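Enquirer: The following blocks contain the structures, represented as structure tokens.
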Structure I
Amino acid sequence: MSPFLVPGTLVRHPECPDWGIGQIQSVVGPRVTVNFEHEGKVVLNLARVDLEIVEVERD
């Protein structure tokens, strides 16, 4: 598991791009709860999904 997957991190689900960008709400062991723009809250198993971290551009 990536040490960067912490609450507040923005991610994408590589197999479900239509869900949009999600924000990690909690991480408990291999389970992560993500609130996606177009899908809502989803609990994922990080042993099965390799979430992509979204880089935020800052001015």
Structure II
Amino acid sequence: MYYTDRGIEELEGRRGEEEVSFAWLAEQLRVFTDVHPEFETPVDRLATWLARLDDEEDEE
């Protein structure tokens, strides 16, 4: 298990039953980046990865 899995597991345990929109998620990522600008690059990479999940070109 990676260190980050603890946070993911906490998220799943606390909010796993909730449904959210991608608009809500995008806003939370913006707020997080405003509060923690040092994480701008990883947040941007995560958002880009999520946005492109269905792109066949990225699966190669």
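Read-outs throughout are calculated quantities, based only on the coordinates presented, and are distinct from any laboratory measurement. Keep in mind that this is a model prediction, so the values were computed, not measured. Cβ atoms are built from the backbone, for glycine too; each structure is taken alone.
Enquirer: Comparing I, II, where is distance in nm of label points 7 Å out along Cα→Cβ at positions 14 and 30 highest? Show your work: numbers first, answer last.
Expert: Details: I: 1.7; II: 2.3.
By distance in nm of label points 7 Å out along Cα→Cβ at positions 14 and 30, the leading structure of I, II is II.
Enquirer: If helix-only ellipticity at 222 nm (-39500 (n - 2.57) for each DSSP H run of 4 or more, over all residues; to 500) computes to 0, which of I, II did it come from?
Expert: Values: I: 0; II: -19500.
Traced to structure I.
Enquirer: From I, II, which structure was semi-axes √(5λ) of the Cα gyration tensor in Å = 20, 17, 15 calculated on?
Expert: Values: I: 16, 14, 11; II: 20, 17, 15.
Comparing all candidates, it corresponds to II.
Enquirer: For which of I, II does FRET efficiency 1/(1 + (r/R0)^6) of positions 6 and 22 (r between Cβ atoms, R0 = 30 Å, to 0.05), calculated from the coordinates, equal 1.00?
Expert: Working: I: 1.00; II: 0.75.
Of the options listed, only I reproduces it.
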